[in-house]
Structures are given as structure tokens and as C-alpha cells.
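Pasting the structures here.
Computed from the coordinates by the stated procedures, all read-outs in this text should not be read as laboratory data. None of these values were measured; they are calculated from a predicted model. Cβ atoms are built from the backbone, for glycine too; each structure is taken alone.
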Structure 1
Amino acid sequence: MRKCELRDLGWMPWRDAFAVQRSLVDQRKQGLIPDQLLIVEHPHVITLGRNACESNVLAAPEVLERMGVAVEPADRGGDVTYHGPGQVVGYPILDLKEWKRDVGAYVRGLEQALIDAIARFGFAGERIAGMTGVWVRGSKVAAIGVHLSRWVTSHGFALNVDTDLSYFRYIVPCGLSRPVTSLRDLGSAAGREQVIQALKDAFARVFDYEILECDRSSLETR
């Protein structure tokens with residue numbers, strides 16, 4: 001069975017996490033490390049994907065600055081996305097040459113892992129045709145945006161656990177005028193650690209991994 005190292009990076013600014021991803025992508029391309037799954041929680045930030053329409057950022061720069069919301073360009077696919085406290089964000093660094101050389105299958109795999117994870121808490125996640133992500137009762141609970149370089153993935157997913165949904169009013173999430181939700185808003189009392197465990201189990205099943213839990217400090221020794 002293939003191995004994937006899981007690291008919970010905890011609280012980390014988006015730009016710092018992006019730097020970690022780039023370093024690990026380079027190492028993965030060289031075959032120096034196995035596949036990785038990074039888990040992180042970001043301070044308030046709006047990221048602009050490669051296809052972002054700037055008009056989907058609804059607040060003026062001075063308003064975002066006053067509210068402590070950073071704005072960062074990202075090389076992932078997709079449009080405008082918000083990250084912040086109360087989200088579980090996952091960044092898989094996977095070499096798809098060792099799984100399936102199929103971007104669509106990879107995105108569907110991420111969706112399935114999220115659907116399976118939230119099922120543990122009693123929610124029936126679903127896909128909506130033509131829209132990437134996971135939805136519950138017509139509201140988006142998880143966003144997905146990925147980047148591939150020589151079949152090695154970066155960026156990934158953001159699952160709203162107990163996120164302050166009011167921050168989504170500053171954007172048109174992923175360019176879609178549809179509601180967003182969180183597990184807490186749906187009635188779940190699941191905490192961050194429970195959600196990470198559910199994601200770990202679902203990710204292992206969907207991508208056929210043995211998940212090895214590693215601590216954050218080992219990144220600094222490479």
C-alpha cells in the first residue's frame with residue numbers, strides 16, 4: 001500500500017503555508033519524500049485563483065485591511081476563495097503518476113473524501129453538476145482548488161467546520177452566488193480534531209493510502 005505522510009501545521013498564515021507547499025512539491029518531484037497531506041488553519045485571507053475575477057472581491061481594500069483580511073494571489077485553479085479560523089484546510093502534495101494521471105478523477109477523489117468524512121457526522125454531502133466542491137442541502141460546505149506541476153499536486157480543499165460565515169460576504173465564493181454553510185451551522189458539534197480524523201480515514205480509503213502521522217518539526221530538518 002502506498003504511504004502518505006500527514007502533518008497538522010496548525011495555525012499558519014497562507015503565504016507561509018504556500019512556501020511550505022512549494023518546498024514539498026520540489027522534493028516530491030525529485031522523489032525525496034512520499035506523498036504528503038498538510039492540514040492547516042489560516043488567519044483571515046482571500047485568495048485569488050488563476051481564473052479569478054477581481055469584481056468577485058466585494059469589499060474595498062481599506063475595508064479588508066480594517067477587518068484584518070489579507071488578499072493573496074494563488075496559482076491554483078478557480079476563482080476567489082476565503083480562508084479563515086474555523087476551517088480545516090487540506091493541501092495534498094501527491095504524485096498522480098503513482099495513482100491516476102487524471103485531474104478530473106483527482107478532484108472527484110477529493111470531493112468523495114470530503115463527502116465520506118462529513119457522513120461520519122450525519123451529513124449527506126453531494127456534488128452539483130458543473131460546480132466543484134461539496135454541498136449540503138444546497139449550501140457549499142467545502143471548496144476545492146488545485147494546481148498540478150509535472151503531475152504533482154498542490155493546494156487542495158477547505159472544509160468549513162465552525163467558520164464565521166459572515167466573512168464570505170466580502171466575496172462571491174468561487175464566482176457563484178450561492179449560500180455557504182459550515183458543519184456547526186448545520187448543527188454539528190464536531191471539533192477540529194474529530195474532523196481531521198474523519199478526513200484522514202476517508203482520504204486513506206479513497207486514495208488507497210497508509211497514512212503516517214508526522215509532526216511539523218520534521219519539515220524543518222529536511
Structure 2
Amino acid sequence: MSIRGLFITMEGGEGVGKSTNLTFLENFLHDKGVDVVCTREPGGTRIGEDIRNLLLQIRQEKVSAMAELLLIFAARAQHIREFIEPALATGQVVLCDRFTDATYAYQCGGRGVAWDTVKQLEELVQDKLRPDVTLLLDAPTAVGMSRARGRGELDRFEQEDLDFFERVRISYLKQANDDSGRYRIIDASVSLDSVQQQLLAVGNEVFSYWRERSVES
């Protein structure tokens with residue numbers, strides 16, 4: 001009997017190093033013999049990547065918060081059906097750069113969308129799918145934005161002001177506090193080496209859990 005895989009998400013504001021550290025964790029688990037795949041949101045499928053481009057593109061007209069929210073969940077619906085659920089069904093570990101916690105942080109915390117509105121869409125689109133473990137890379141807002149601006153041209157989200165990203169960070173930390181069993185907070189304000197030392201502890205935790213489930217099957 002095949003076991004269901006593990007769904008691991010990595011969250012955080014701008015400039016905290018999610019992409020770099022997701023690849024680090026992927027390589028660590030792969031070297032341990034774990035069948036692991038990486039993906040991202042918005043994106044992960046052709047339709048999702050098209051929607052991602054729409055969302056990040058700088059434009060003159062103002063995008064309504066509701067239009068933004070619905071586009072994000074449209075991409076998520078395709079991502080779940082086409083990529084995430086099939087991978088989990090075959091026992092793979094799925095590492096995802098952002099998921100619905102980001103929607104609560106950016107659209108509720110940042111934009112002011114009602115929490116219950118996102119909750120309804122979450123239940124409609126995801127059914128019972130939730131991450132098994134969420135890594136929150138956390139750094140002071142000013143530190144993260146300084147790093148993001150150092151990378152070059154900013155996308156539509158990255159051009160928001162510091163107050164927006166402070167609200168995003170507060171929302172993330174509240175979610176982590178409310179669901180401490182699922183969250184692992186990583187101090188991303190320190191050096192990359194120090195961040196990855198923290199990730200190794202979580203990587204070993206994930207590996208141990210995956211190995212136990214594999215033996216039981």
C-alpha cells in the first residue's frame with residue numbers, strides 16, 4: 001500500500017531568501033534519498049505561471065483586491081489538481097514556495113480583505129488539503145525590503161510601501177502563533193549559513209517522519 005506524501009510550504013515576506021533556501025532544503029532531502037519535488041505559488045503549472053505574470057506585472061490601472069484574490073485562487077485550483085495532489089498521491093514530498101498562508105498575509109493583512117472571504121475560498125478550492133509543515137522565514141521588514149531592492153527591478157507587489165509589508169509580517173507571525181504545531185519559524189535576518197543551519201534541523205525532522213511512514217507502509 002502506497003503512503004501519501006508530505007506537503008511542506010515555505011513562507012515569508014520579500015527578501016527573506018525563500019527561493020534559495022527552498023532549493024537548499026530540496027537538495028538536502030534528495031541527498032537523503034527522499035522523493036522530493038519543488039513548486040511555487042502563484043505558478044506551478046502553465047496556467048498558474050500565466051496568472052503569476054498577470055499578478056506581478058506593473059500596470060497603470062489599479063488592480064482590485066478582489067480581482068487579485070480570485071486570480072490567486074484560480075492559479076491555486078489548477079496547481080492543486082494538476083501538480084500537488086498527484087504528487088502527494090504517489091508518496092512524494094512536495095516543497096512549495098508559498099501557499100494559502102501567503103494569501104492570508106498579503107491579501108488579508110496587506111490589502112485588508114476579510115479573513116472569512118479567504119477562508120471560504122480556501123475551503124472551496126482546497127477541500128481538506130493543508131500543509132503538513134510550514135517554514136516561516138522571518139526578518140524585520142526593513143531588512144527584507146533592503147535585500148529585495150538590492151536584487152534589481154521590483155515587481156508590482158514589491159513596490160508596495162513598508163507599512164504594507166509590516167502588516168504582511170504581522171499577519172504571518174499571528175498565523176504562526178495560532179498554528180504553532182504546523183509552523184517552524186526560521187530567523188532569516190542572520191547570515192545565509194546560519195539560516196541553513198536552522199533549516200537542517202527541520203530537514204532532519206521531515207526526513208525522520210518520511211522514513212517512519214515509509215517503513216510503516
Structure 3
Amino acid sequence: MARRSTGPALAMLREQLAQTAARLMIESGIEDYGLAKRKAAERLGVKDLGALPSNAQIAASVAERQRIFEPQAHRMRVNALRRTALSIMDLLEPFEPRLVGAVLAGTATENTPIELHTFADSPESVAAHLVDRGVMVRDCQRRYRFSAKRASLVPGYRFVHDGADVVVVTFPENGLREAPLSPVDQRPMRRAGRNEVAELMAAEE
């Protein structure tokens with residue numbers, strides 16, 4: 001039976017796991033925190049699940065590595081993705097698009113897709129709107145948790161715009177009032193409209 005780490009040793013192990021998971025997310029394009037944790041534990045030979053770091057700890061490690069190792073390149077990448085997001089939000093204006101995820105948070109890696117939430121009672125109307133404007137889309141789904149006991153698969157579409165991978169998830173029209181929980185901190189996911197995204201970019205200039 002594996003011996004459990006405790007106290008300072010456990011905290012140190014969790015930090016090592018968080019740093020390793022963050023490096024995997026940045027270098028290997030892993031989006032899923034659970035997968036990054038498992039791969040980090042495997043790489044470090046850790047079998048004690050109680051030692052795994054929280055998603056928030058990994059997200060903080062991702063941000064720290066970006067700030068230390070590639071500050072200028074990272075800032076340019078995030079600004080470019082946000083600029084592309086604004087272009088798509090203009091395209092999707094009838095569906096009240098909101099930017100979410102790592103591009104909004106400023107922790108996007110080279111492999112992070114732009115993720116947008118749109119709102120329409122017919123998801124197909126979003127697809128038709130994009131196709132009518134020359135965008136080639138393919139179906140996808142995102143699994144979101146709305147409470148400790150409720151999770152749902154939400155339909156969406158994936159495509160490439162100006163060289164960036166884009167995911168547009170379509171909620172019912174009343175979904176604008178209830179954001180799903182963030183996988184980082186389990187709080188309602190932050191959503192930003194076009195004006196807020198533009199203000200974020202202006203603040204970085």
C-alpha cells in the first residue's frame with residue numbers, strides 16, 4: 001500500500017504536480033484539467049489521488065509559467081485571439097455572443113480554441129447563419145456542469161477563422177441568465193460581451 005504524503009511534503013508534491021500539469025497543458029495542448037492531472041501523476045510516479053492539485057492550482061501555475069517564460073509572446077498571442085474573437089462576435093451579433101474560457105482569462109496557450117457562447121432556441125440557426133457567411137462548420141458538443149448534481153451536453157460548432165480554432169456553443173435563449181460552472185473554480189463561468197472584450201484589449205495597449 002502506497003504511503004500517503006502529509007503536511008509540507010504533501011503541499012510540495014501538489015505543487016510539483018501542478019507545475020507538471022501546467023507544462024503539459026502549455027506544451028501538449030491538453031485542455032482537460034483531469035487529463036493533465038493524470039498525466040502529471042503518471043510522469044511523476046504518484047499513485048495517491050489525494051495528492052492531486054486542484055484545477056485552480058493548475059490554472060495559477062499555467063499563468064505563472066506564461067508570465068515567467070514567454071511574457072511578450074504570450075501577450076501577443078492573447079491579443080491576437082481576442083481580436084479574432086471580436087471579429088467572430090460581430091459575425092454572430094444576432095445571437096448575443098459571449099467570450100469565455102482561457103482567451104478571456106488571458107491564459108490561452110498556442111493550442112487553446114476561442115470559445116464563445118451564443119443563445120438561440122434553435123442551434124441550427126447559428127450554423128445556418130455561419131454557413132450563409134461562408135464559414136464551414138462541423139458539429140461538436142461541450143459538457144457543462146450547472147450545479148453539483150446537474151450537468152448537460154450543450155450543442156455547438158467548431159471551425160477555423162483567421163487561423164484560429166473556434167468553438168461556438170449554443171445555449172437556449174434563456175441560457176444567458178444562467179452561466180455554467182467554471183472548471184477552474186466551480187463558480188458561474190465569466191462571460192464577456194463584445195464591449196468588455198474590446199475594453200480588455202484597449203487596456204493592454
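Worth pointing out:
- Of the structures 1, 2, 3, the one that 1.5 was derived from, the read-out being distance in nm of label points 7 Å out along Cα→Cβ at positions 113 and 153: 3
- Once relative contact order in percent (Cα under 8 Å, 6 or more apart) is evaluated on every structure in 1, 2, 3, the highest one turns out to be 2.
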